[in-house]
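Next come the structures, one after another.
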Structure I
Amino acid sequence: MSKRKSTIESDAELGETSLCTQKPSALYVGSLEKGFRVLSAFGDSDAALGVTEIALRTGLDKSAAQRFSNTLHQLGYLEKEEQTRRYRPARKLMEFAFTYLRHSSLSAIAMPRLIEAGSIFMTTVNLAERIDNEMIYTVRIPHQNASYVATVPGRKVPITCTAPGLAYLSRMDHNEAMDIVEKSERKKFRPSTIIDVKKIATIIRRSKKDGFAVTYEQLLPREISVAAPVLDTHGFPLAVVHIPAYSPGWTVEDARKKIGPLAVETADKISSALMTSSH
């Protein structure tokens, strides 16, 4: 075995915490993946992290975690608190989000249609796209009473229990969708969070029949979520229009009757505009 091949294989030995979702190729650079792994450690943390916490979250040893964190700090992607020696994401990371959105024709086409939909019931409207077994909000048009967390793009939610995820899965091949469900973690966020595979399958089937998905209190108390898929020319899901409402102002049945058709109409408008723009 050549020295070069040995190095490649060493880089490819990534372990369970790897961000790589497919078999690494000969061009795969494991050290770069580890740097992104450190950045991803902050995804579900509101607090600054020390080197020990970063090591635990990434699966790296403490020495490696310290080297990668310090390098990212020197590059401007992490800030370092001088007193505590803990790290937090830096403003420079916003460049990546802007770069993606600037090159996303989907986001540009969706924006005015999401704004229009939000004005109907004076509610927040989101666009969500799939990343592996999660959905990520890429465009968010907040209502004036929305919480800060509900206004920031980049938040990820599970694909198996949320309306955006279930709406997306409903337009996939059913066997492929269920394979994703079975391989997902299916964490219990609230007592009402649905984690049973058969129950999820039933919701996916109904969502396909209705054209939209509806969930209640899967992640947040009192939240009723309605979502409809944006489709490509072959009927495959590209993204999801998500419109949340809250009880007691809304009931699940009212949301199904009123917000469901609005979500479908908005998603269809985006789908049609995408098809037109591609010709």
Structure II
Amino acid sequence: MSLKYTLKKDDTGQEVARLQKALKITADGKFGPKTEGAVKDYQEDHALAVDGLAGKRTLTSLGINVTAATDLSSWNGTVDFEKIKAAGCPAAWIKLTEGTTHQNPGREKKFESARKAGMIVGAYHFGRSDTYAGDPRDWEKEANNFLVQLEKVGCHSGDLVPVLDVEAGMKTDDNHNVNWCLNWLEHVGNETNSTPMIYTARFAWQLWLMRADKAALKKLLEYPVWYAAYIRKKRLVGPEAKLRGWKEWEVWQYTGHGEIDGVKGRVDLNWIAGEQFDKVRIP
């Protein structure tokens, strides 16, 4: 699966609604005949190829900038960031740490190479709240592991915000998990002058988060979300039906089996929602 991003007939979701708002038509999030007609009218009026498809040129003309991003860990081996950027992917999150002691092999080299290539980079931490036996501040050990390594690779204004990866390694106590996440996010946010993002997916939400206290859960939902929901069909369908709690996604991981120049084998590919790029960067 490639980086090509085009909204077309039968697509649904928040980005279709964003397109409809830009076209000044009813924003129901469904790309039907009326939306296709509005796209064609806009294309004709602005000397664009009239095909009813909202691709890069049409979206850019409307002021909608959707940004491609990848995420990488030691599993991806040695990568060529210059080729990644040239392929149309200017942003990457790189795995930095996991648990209290693990540091991802090759992290410093990846950050150095990405910055040299002019990529916009950020770091993520794989949370493992299941490895502790009741320590009320076990989240702090993981946050500090992340922050120590983040200082080594650099954390600058304009970088991508830190991310807490919540997909496995959680306890069976939803209240513990949500409060653990909140503490990690708040602490890392304070130390990096940013609003960190949470990465998760439907199964993780259902297994480890959704039964938590409503007040704590509401607070968690205030953080931006990077949501994994893989495309199973040819049409572009956002993850809204699976989002569970969050009203909108900031980053959508749409495949874990993508292909891009500069990375050997399969790789995660993501879209940063239209006009949300600044929101996922450190001020």
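Out of I, II, choose the structure whose coordinates give relative contact order in percent (Cα under 8 Å, 6 or more apart) equal to 20 when calculated. Walk me through the numbers on the way to the answer.
Working: I: 12; II: 20.
Attributed to the structure labelled II.
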Given that helix-only ellipticity at 222 nm (-39500 (n - 2.57) for each DSSP H run of 4 or more, over all residues; to 500), derived from a single structure, equals -13000, which label among I, II identifies that structure?
I
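Assign the value 0.05, calculated as FRET efficiency 1/(1 + (r/R0)^6) of positions 49 and 137 (r between Cβ atoms, R0 = 35 Å, to 0.05), to the correct structure from I, II. Before the final figure, lay out each step's value.
Details: I: 0.90; II: 0.05.
Of the structures listed, the value fits II.
Every number in this text was worked out from the coordinates using simple rules, so none of it is lab data. Keep in mind the model is a prediction, meaning the values are calculated, not measured. Cβ atoms are built from the backbone, for glycine too; each structure is taken alone.
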